[in-house]
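Undergrad: Below are structures written as structure tokens.
Just so it is clear, none of the values below were taken in a lab; they were calculated from the coordinates. Small disclaimer: the values here were computed from a predicted structure and weren't measured. Cβ atoms are built from the backbone, for glycine too; each structure is taken alone.
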Structure 1
Amino acid sequence: MVNLATVQSGPQLQAETLEGAIARQPRKASLYARRAMFRLDAGQIAPALTDINQALRLDDAPGEFYFIKARALRTQNRLDATLAAAAEASKRGFSSPELNLLVGETHLAARHYQAALDHLDRALQQEPELAAALFYKGLAHAALADTAQALDYLRASLSRDPRQPEILHQLAFLSNANRRPAAAAVYAARGLRLVPSYGALWYDYGRQHELQNRPDSAVSAYARAVQLDTTLYRADYRLGLAAFKQRKYADALSHLQRALRRASSLPAARQMVAESFEALGRPTEAIVQYRLLVAENPGNKHWTYRAWKAGERARQLRGDTLRRPVRQAIEPLPERPLPKLR
């Protein structure tokens, strides 16, 4: 029987097999570049960067070395550095669909939408069936509010990569955003059959229930979404909104505060947090939220008044708290006749 503990495979093993070669030829740049690529594929980003930088110190001519560096930098979300390394790769004659895809996706992350589309088009000219390029074009058009084009590109991407859950999530999300919950339900259900633990698809599934006036099913799906992925602030927001409507203020606070930590401009979220604190008899914490609303809406007299009102309530509570122990500590004097004067 095979001892699985002794079996090694994949990029990490490939990187390790280069150790001896590098020890024998420590000034051969291509060995460091190959190990950097394997380490990058194995998710070892910092060692990969160390290797590719060493390769470039030994030989900075090959454009492919800069492409490997750009890939590593993008993994660290260093957008400007990624684009600079990619430009060096291109300047040194390196050209591939993957390079244009990387540059296009990086521009998309930086919200340079037209630049993203230009590079993604170049990638598709080199490789017309590249599903990832079609996918990112869909996201770029969605960001530009061109929903019809976005859906077209996402569907084209799905036809080339039908088992990719992120494509199904984006199709479901856009369908819900355009009030087409029936279509969203199909995409979300299809994605969940492929990957039942994909939290974003549970959010999409909950949203289509909400749009079709099935609030209990929506809440159940949203709860599953945040259980699987605590970064899904939209699901937390929807759960907080549902709890607030049902006057479950403690539950509302838990979800809304977590959502606001990730997205500070969710509609009416801070107002619901402030009012939940008030409903729970916590005016001091409500004041903080109302003051934030005043700062976000300068000149808005409503929030200024609510902040003042919460302050008055807090002062009343502090006054009651200070007086109550004194009243309880002093016992009334027993009634007795006054002493007679002699």
Structure 2
Amino acid sequence: MPFTFTMMHRHHFRLAAALLALALGACSPRASDRSAVQRGDEAFALGNFDEALAEYRLAIRQGADDPSVTARVAHTYALMSRVDDAGSYYLDAAARDPALVDQAVGDLMHLARRAWSTDDSFAMASAVETALELRPGVGVGAMALPLARHYFENGEYGRALPFYQKAMAEGSDSMPEIVFEVGVAHDEIGDCEHALVFFERFREMVRPWEQGEVDWYIGRCAFTLARQMRDRSHSASATRATRELEQALQLVNRTVEVGEPRNIQAQAWFEKGEILAEMGECEAAMEAYSQVRYADQAGSLIDRAQSRFDEIYFGRGLEHLRDGRCR
């Protein structure tokens, strides 16, 4: 029969452990392994985990291949709060006997909650990662937000996002700082489209004098997306290209509206001119180009913007020869 440990470190630990040790005489390890396993069980029942661990590992070195012996090692490590060792042995044991998954996940989640209670975020995350490997989708409850922030603070934004999503589903989406962190996480993995949604939501949640930092993110992401959409329009069908350019214009307008980042405002006005010129909005395009010098009086874009302005100004009336474009 498969071996399953109970959480014998709780009430009546010694009595329960002693009874378990007696019962283990009938368990599956071969007779050649039994002496080391039995000595380990006896030490375990007395609460001598170091000695128990030594005997169980001796049994494995002597050739014990029963997963229940490996599970004994894992459980003992769990009681000693050695998360990584417990996880490693549980992965091995459960791979050979899926019936041990329940015990493994139970121990690992108990370790995770205990680590959380002592602010050991690395141990918490390690235990949860192994539990999820054994049982994908296992619930983490109130640990979702601490796990998300652990990964966020350590630059693992892709790992942070699923836990942020769990936390927000539980009501954390009403906390402005969480909404902002989710936006940053999306931004860090190159997903400006979703990032912008969360940044705009955060902006609505805070007071005007608290919007400075998020405006920087909004302006940068909007500008990045505007450029991407204009580039895509060049290879799209006429209808799709028009839609892409309209969206690009809305985005670059947002960059100009928030006025951040300041060091790309000249680029934003120039990009706006490019978009409007491709849309055939020639007067508006010239106005956008003319704003470049005011946004960056010493920048390299001034000459290019003036050149574009002149091309449109002196080419007015010839738009029909350029499929409606201004240049």
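Undergrad: Please state which of the structures 1, 2 yields 57, 28, 22 when semi-axes √(5λ) of the Cα gyration tensor in Å is computed from it.
TA: The read-out comes from structure 1.
Undergrad: Also: Figure out for me which of the structures 1, 2 the number 18.9 belongs to, where mean count of other Cβ atoms within 10 Å over residues 37-44 was derived from the coordinates.
TA: Computed on structure 1.
Undergrad: Thinking of 1, 2, which structure, once Rg and Dmax of the Cα atoms in Å, for residues 237-308 alone is computed, gives back 11.4, 31?
TA: This figure was derived from 1.
Undergrad: Can you say which of 1, 2 returns 0.80 when FRET efficiency 1/(1 + (r/R0)^6) of positions 101 and 197 (r between Cβ atoms, R0 = 35 Å, to 0.05) is computed?
TA: 1
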